[in-house]
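Pasting the structures here.
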Structure I
Amino acid sequence: MNEKLYGKRILILLLLVSEIIFSQTVEEKVESLLSQMTLTEKIGQMNQYNGFWDFTGPQPISGDSKKKYNQLRKGLVGSMLNVRGTENVKEAQRIAVEESRLGIPLLFGFDVIHGYKTQSPIPLAESASWDIKAIERSARLAALEASAAGLNWTFAPMVDISRDSRWGRVMEGAGEDPFLGSMIASARVRGFQGNDLSKPNTILACAKHFAGYGYVEAGRDYNTTEISLNTLHNVVLPPFKAAADSGVGTFMNSFNDLNGIPSTADKFLQRDILKELWKFKGFVVSDWGSIREMIDHGFASNRSEAGKLAVLGGSDMDMESSIYIEKLEELVNSGKISIDYVDDAARRILRAKYLLGLFDDPYRYIDSDREEKIIGSKEILEGALDIAKKSIVLLKNENNLLPLKKKGQKIALIGPLAADKNSPLGNWSIAADKDSAISVLEALSLGIMGRHKGNDLIYKQGVRLINKVPDGFHEEVSINENDRTGIEEAVIAAKEAEIVIMVLGEYGYQSGEGRSRARLNFPGLQQELLERVREVNKNIILVVMSGRPLILNWADENIPAIVQAWHLGTQSGYAISEVLYGDYNPSGKLTMSFPRSVGQMPLYYSRKSTGRPGADGEDQGSVFWSHYQDEKNTPLYPFGYGLSYTKFDYSQIKLSSSKMSSDETIYAEITVTNSGRVKGREVVQMYIHDRYASATRPIRELKGFQIIELDPDESKTVIFEIDKSLLEFFSANNRWEAEPGDFDIYIGTNSDTDIKAGFVLND
């Protein structure tokens, strides 16, 4: 045997053995500690509190703060959330480790959704990049900042698939598609957790919300859900399975019920699927107060019953209900709950703490020098800018109005979001400093003072979007519906300008948790402002900031250039400026279909055909096909859509074979040519349609994509590999399988591509 090969095999064997020993060591330590714990202390590990007092200040003397403080000293708290900053974390950890009987360290959780202090784009925006490596890096940088602030656990990624833009929490997810959503879920888990959780620059990830939260009826947050087993397995669960397969440390259940069972108590989801079928070894945390809320659901009659149902259902940690710590011991002692359930939950939580290295060094995440060095560093800011540019989607560009010329233009910048330094941060930016985003006005002004000195810029707000700045995350946003002050000034400025840039959309807190909307138009008086400006100047570039798809019908018909800029985070203005001036050629592609009307909701590309899909009826003028009387079925902009400053031409598809067996692989290739005048990135997308199956299948499903970069006149052949795994689905036989039959394959620039080929899967 080759000596080098032998050496490699020995090394691999040693690594495998060491891994087994380490694993056994962790399990042995967990069991040893568990055997020393009282029932009360075990239940304490299942208890999570919000830290709303100053840990570095005097001891609380009354109320909930005093109760929580005393329980912390007694070892009856397993985790704290919203305690951040190395000084606060250190003091809370000191109390747990040095003043409790067993000195079990705490987990410190926080909603690091799209960054800690430095905000990257909201996750929906990041998904529009389709750049899996960039998305992973974004999560990695967020983990660097969060861990430097003493945190070791994030309540992210949200991997809910959602097809209803009314739901405010679409801003936290990856859009409407389970294939792309699964890839992004895995990427974000890898980014947060790295390849070694014991390193102090990694944090536990949390896949949420398990499950079905994205399907709340009417897009109304916290609402009920009704999902078939087919939809559950084929659409909802795949991103969660991908997260579990990627080693995610924790899951969070959801606020909604699913087929009549609140997710917090859903044994089918949490025990049968997650812990048994998927062999998940981490723990499940409830969402905020969701155990208590089962009383409001009408599922539990009192707090004791709510605690019982949650434990039996598989919820391991109680976030801020205080029910476990109050009721669980009595439930065990009375025989209503087996202690085995408590042991299992405590075991899972302790295991996570061992894997994080907290028993070796409970203060490993506490380093004030590192906090000072890392947070807001050049590396973090550069990463935020990179993903922000990649997240921007060019929706329209008539007559090549974009990119802007570098000189010789008089530009009017108009809109209530143009100078806004807070909205671009988006929701779930709790740790960010207020007004810390770079605004569009700020970035364009700096450019004109520097690289673009030949242009003139004048700014007018036009109208206010909100009546007052919300005091915080929990306050409803009050929209200005009456004050038209400033419209006339904006109209005058537009009339005198060559080019008008209008920055309109949603205030940052108009999307996110509790932020459902029944109307998806521009809030307030923005549409009126847009129409008034167009009356005097048609050369308008519309920059849309939002946390969800908005209805842009009028703009699409009347405005020559539209840029979907989302809420792009701290570096927002710089990213938008680079795209507007062509310093970065936009390459983003939509991951949610943009509706023409709210009445189309839910709207998604991978719809079923139905028995009356419409082709014949539409041609013949018949009403007996699936349609609306007053609106098209199609989206305004489809899934996968996004333009560039250049043009990409696609050849026809070439298949290596028109037939394949279940143990074979075929290849689909297509040639893409940059026929424009500038370099550009293109997301080449492959969709597959199973024509006939035991359960009806979508008209097409994303099954692959590749990002390529081409110089002008350059061509590249893109090859996709197709095997049985891409053809599998949860069938009418209640199992995952690839059924023999005919398949269509589509490859192109978005989900509406008509470039098509076919093949047959044999038995």
Structure II
Amino acid sequence: MKKYIFFLGAVLAMLSQDLCAEERYPETIIHGHVLMKGSGDHVPFVLVSLRGTTIATSTGDSGHYHLEHLPSGSFVIQVSGMGYKTVSKEVILKPGDILEINFEIEEDNVLLDGVVVSANRSETTRMMAPTLVNVVNMDTYDKVNATSLSQGLMFQPGVRVENNCQNCSYQQVRINGLDGPYTQILIDSRPIFSSLAGVYGIEQLPANMVDRVEVMRGGGSALFGSSAVAGTINIITREPVRNSASIAHTTSNINGRAAFDHNTSLNASLVTDDNKMGIAVFGQNRQKDGYDHDGDGFTELTRMNSQTLGMRGYLKTGIYSKVTAEYHHLQEFRRGGDNLQLPPHEAMIAEQVDHSINTGSVKYDWFAPNEKHMVNAFASVQHINRESYYGAGKDPDAYGQTNDLTWVIGSQYVYKMDNCIFMPANLTAGLEYNADRMNDNMWGYDRVTEQVIHIVSAYFQNEWRNETWSFLVGGRLDKHNLIEGAIFSPRANLRYNPVRNVNLRASYSYGFRAPQAFDEDLHIDNVGGIVSMIRLADDLRVEKSQSLSLSADIYESWGEWQGNILAEGFYTDLSDVFALTEIGVENGVLIKERRNESGARVFGCNLEGKIAYKNIWQLQAGLTLQKSLYKEAHAWAEDVEATREMFRTPGIYGYFVSSYNPIKQLMLSLSGTYTGSMLVEHHAGYIDANRTERTPGFMDLNIKAAYDFNIYGHVKLQVNAGIQNIFNAYQNDFDRGADRDSGYIYGPSTPRCFYLGVKLSY
């Protein structure tokens, strides 16, 4: 903590120097308007920026912009916005100049020019990124009526989100056929999503705090360290761009029963006239009833009450420097099992958790006037306090408490070279220090987990890049206190554009997972009327991976039509792979042990297509075909047959999202996900003996209609309604009663739900 305080002090010292040293420039002005190509309509609320500086503004209601107090020199002025192709012009500024520069932009309905940072830790467009990065924007979240992070993630190729517990609705995200712990989750590119946060976190984060979510499939340890084996999910929070506000409420009825899900969200942002300061605030309140699908008195969906409040703001300390700060607080209570109105120790089964989570970060960015150098320094911290009860049979000893503190500090330097040996290049290097201190106590079960993690990391990469080629080589060195010696994670990437709109990519990456407690290890299942816990084998070794991928990403336009086709093949080889084995009952607790198996292979392909006609009709669909196999057969219990197939890894799964806007005010959307057959564990209790089940495939379809009423000026009232899981493709073979296996759950996360919502926005 002393290091953390010292770091913050150093950042503040830099800021004070920057503020004192800010240079005053003569009145140099650029103004103009932004028009839609073809129609000539003015485009409001798009970003106009002077690249390489902090100077930016947005067009107003009329589509006009105004930039003043500009420095002298040669610059690039750029216009960008979600749903539009980026346009830029070179400009030479002299003291006292007053220039009018107008722009024409066109729609980008397939996100050709979408900005991503997960590919190389610096902002670049998706088309020019050295690796494939898929972006889930808020437009997709709106079409599928997603209120939490987890509900929108599944609408990406290679990604599945599933519910793993009847009692607490614990969810995890799976990428390319691998379990949740193989995926690294970041908030604003920082790995502060700890093992404890990963148990419930993807459902806890409200959608209205998110600007976009970047999904990078394949090994990413060379960029982000441990656990980035299957992929990386980078959650980019909302930054204020203009003055705006919105409030929304949605009420959902679960399967026509007396069970409801109420969700209220609030967003507001305020930016000063000179755009030197801005703040965005967000809040969400969610109240969800517990739901018993089969009428046995035990919930399949948890009762949940949650509140989130947060902000993100910036201060431009100079023309070439900026400070960004983010903070949010989440309070959540959830309870599942039976007799929800009683204290948990008076129920036959109860899983109850009460979270208090505080997350914050501060970042300082500095750009050189010639755009050759960029430096940033950052600090992020997350603290979790969890009161819990995981018990069965009215057990008074099943209460627990967990505290977790995670913090990250670091800095990064980027140097842009006009020529490095044979082509322009960007050199990126950085240092990070990551610490996590967790204390998990369940005194009645004699389970005490003290885990202290310290990771010192250094990374570098050099990317040679032009419009046609990109060659990237890099690596990361991590010293993990639970691993003897340092681990080096290399990466290499190749991009080739034979023509502008065809991207061919090849990549190699190394990944690893440390022998530590992961998110699901801190959750306790109820199985056969007793609790189930996970422990680590004494000789647990580092799990290592090597990943290869080949992809073709093609964009095309035909008049008013735009399209994109993506094909990606992937292969991941795992050595000393982690696997769970049931070893028996100890002191009334079912013990599963995490051990090393010889290895595993995961391979397959992702296919995705997008097509759009103006802003009138859009279709996006993806399909994954894959195999996840242990190199040697593995048995999860002594009385079941060993198999090479990994559990909960369907050979085929996919999604689609379609929207139709017959008029500007009306939006109709149809979306769905498909999950093929897969193997799942089914523990004895309700059934006589352990057995491995093969699930049926299922399709989850959703429909939504939304209409915008213009109230006054840019004030709009939206009314929306829809049905989730239209055909009620919900699991129909749940275990029943107090002896059930709460982990025997698959299929859509909810049964059929009817919802109605309103949104007032400016």
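What follows draws every value from the coordinates through simple rules; no lab data is involved. All values reported here derive from a predicted model rather than from experimental measurement. Cβ atoms are built from the backbone, for glycine too; each structure is taken alone.
When distance in nm of label points 7 Å out along Cα→Cβ at positions 245 and 645 is computed for each of I, II, the one that comes out at 5.6 is II. From which structure (I, II) was helix-only ellipticity at 222 nm (-39500 (n - 2.57) for each DSSP H run of 4 or more, over all residues; to 500) calculated, if the value obtained is -9000? Clearly, the read-out refers to I.
If log10 I(q)/I(0) by the Debye sum over Cα atoms at q = 0.20, 0.28, 0.31, 0.32 Å⁻¹, for residues 229-276 alone comes out at -0.81, -1.02, -1.12, -1.14 when worked out from the coordinates, which of I, II was used? Working through the options, I get structure II. Calculated for structures I, II, mean count of other Cβ atoms within 10 Å over residues 357-364 is largest in II. Quick check on the output: 2, 7, 12, 14, 16, 15, 14, 11, 7, 3, 0 is P(r) over Cα pairs in 5 Å bins from 0, in percent, for residues 565-716 alone, derived from one of I, II. Which one produced it? The read-out was computed on structure I. Which structure, out of I, II, was volume of the Cα convex hull per residue in Å³ calculated from, if the result is 147? Going label by label, the one that fits is II. Suppose distance in nm of label points 7 Å out along Cα→Cβ at positions 29 and 597 works out to 6.2; of I, II, which structure was it derived from? That value comes from structure I. Taking 24.4 as the value of mean count of other Cβ atoms within 10 Å over residues 237-244 derived from one of the structures shown (I, II), identify that structure. For mean count of other Cβ atoms within 10 Å over residues 237-244, the value 24.4 is produced by structure I.
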